[in-house]
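Just so you know, all these numbers are worked out from the coordinates, no wet-lab data involved. Nothing here was measured: the structure is a model prediction, and the numbers come from that model. Cβ atoms are built from the backbone, for glycine too; each structure is taken alone.
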Structure P
Amino acid sequence: MSSFRSDDRLLLTGAQRRRLRGLAQRLDPVLKVGHAGITDALVAALDEALTLHELVKVRFTAHKEEKGELAPLLATRTASLFVTRVGHVAVYYRPPDDPSQRKVELGD
């Protein structure tokens, strides 16, 4: 798991967060939170997706009423940044430990 901490979101500027939201618009959700909720398997799958892609969308197909609490919990459990939630879809970001391997350019 990455050394990136979810509380590092304070280090992102407003422009960087807007950039992530803009990039996420073109993405399809890669995971779905179903009736089982947040399981260890879901956390492991999200962790792997963040390692591969850095920026990931997750759709809440169940537990829609609790998504406000569950979305930040997923970020904490995967050491990622909860970027935004629009409707039933949440966006997460986690850069690689090695800056030379970054796929998502945040700009400055």
Structure Q
Amino acid sequence: MTGPLAVGDAVGLIPAIAALAAGTFAMRLAGPLLRARAQLPPRVVALLETGAVVVLAALVAITGLTSGHGFAGLARPAGVVTGGVLAARGAPFFVVVLAAAACTALLRWLHIP
């Protein structure tokens, strides 16, 4: 049979999905079960918290500054900065998103890439 997914392909796909589901369930279950046994030193906890912030900042920088393989232009980073400033000042999430989108749209409307 021709098509996007033949019956023979699905036979191998089902065990792979089942294995991934079982692995995901095992990892999710391991956290609560091992929490009482494994105590991390405070220094490690602090490093993990810092690492999470660094990864999030890198994600914001990559998605806010690039488009494809190049620079995204000035409109998108300006929207990201607008949203970041409002979020840091404690503005409601709806206001942050709306202001960031409005800033980006206004700059693009003015033909600033």
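Work out the source of -10500 here, i.e. which of P, Q gives that when helix-only ellipticity at 222 nm (-39500 (n - 2.57) for each DSSP H run of 4 or more, over all residues; to 500) is computed. All intermediate terms of the calculation are to be shown ahead of the outcome.
Details: P: -10500; Q: -25500.
Label of the originating structure: P.
Ranked on mean count of other Cβ atoms within 10 Å over residues 14-21, which label among P, Q comes first with the largest value? Can you show the working numbers first?
On the way: P: 14.8; Q: 9.6.
Largest one: structure P.
Consider the structures P, Q: one of them gives 10.2 for mean count of other Cβ atoms within 10 Å over residues 46-53 as calculated from the coordinates. Say which.
Q
Using the calculated result 10.6 for mean count of other Cβ atoms within 10 Å over residues 54-61, pick out the matching structure from P, Q. Don't jump to the answer; show the numbers that get you there.
Details: P: 20.0; Q: 10.6.
So the calculation was done on Q.
When relative contact order in percent (Cα under 8 Å, 6 or more apart) is computed for each of P, Q, which one produces 18? Could you put the intermediate results ahead of the total?
Details: P: 36; Q: 18.
Traced to structure Q.
Have a look at P, Q and say which one yields 56, 54, 27 for Cα extents along the principal axes in Å, as calculated. Kindly include the intermediate steps, with their values, before the conclusion.
On the way: P: 39, 25, 23; Q: 56, 54, 27.
Only one of P, Q returns 56, 54, 27 for Cα extents along the principal axes in Å, namely Q.
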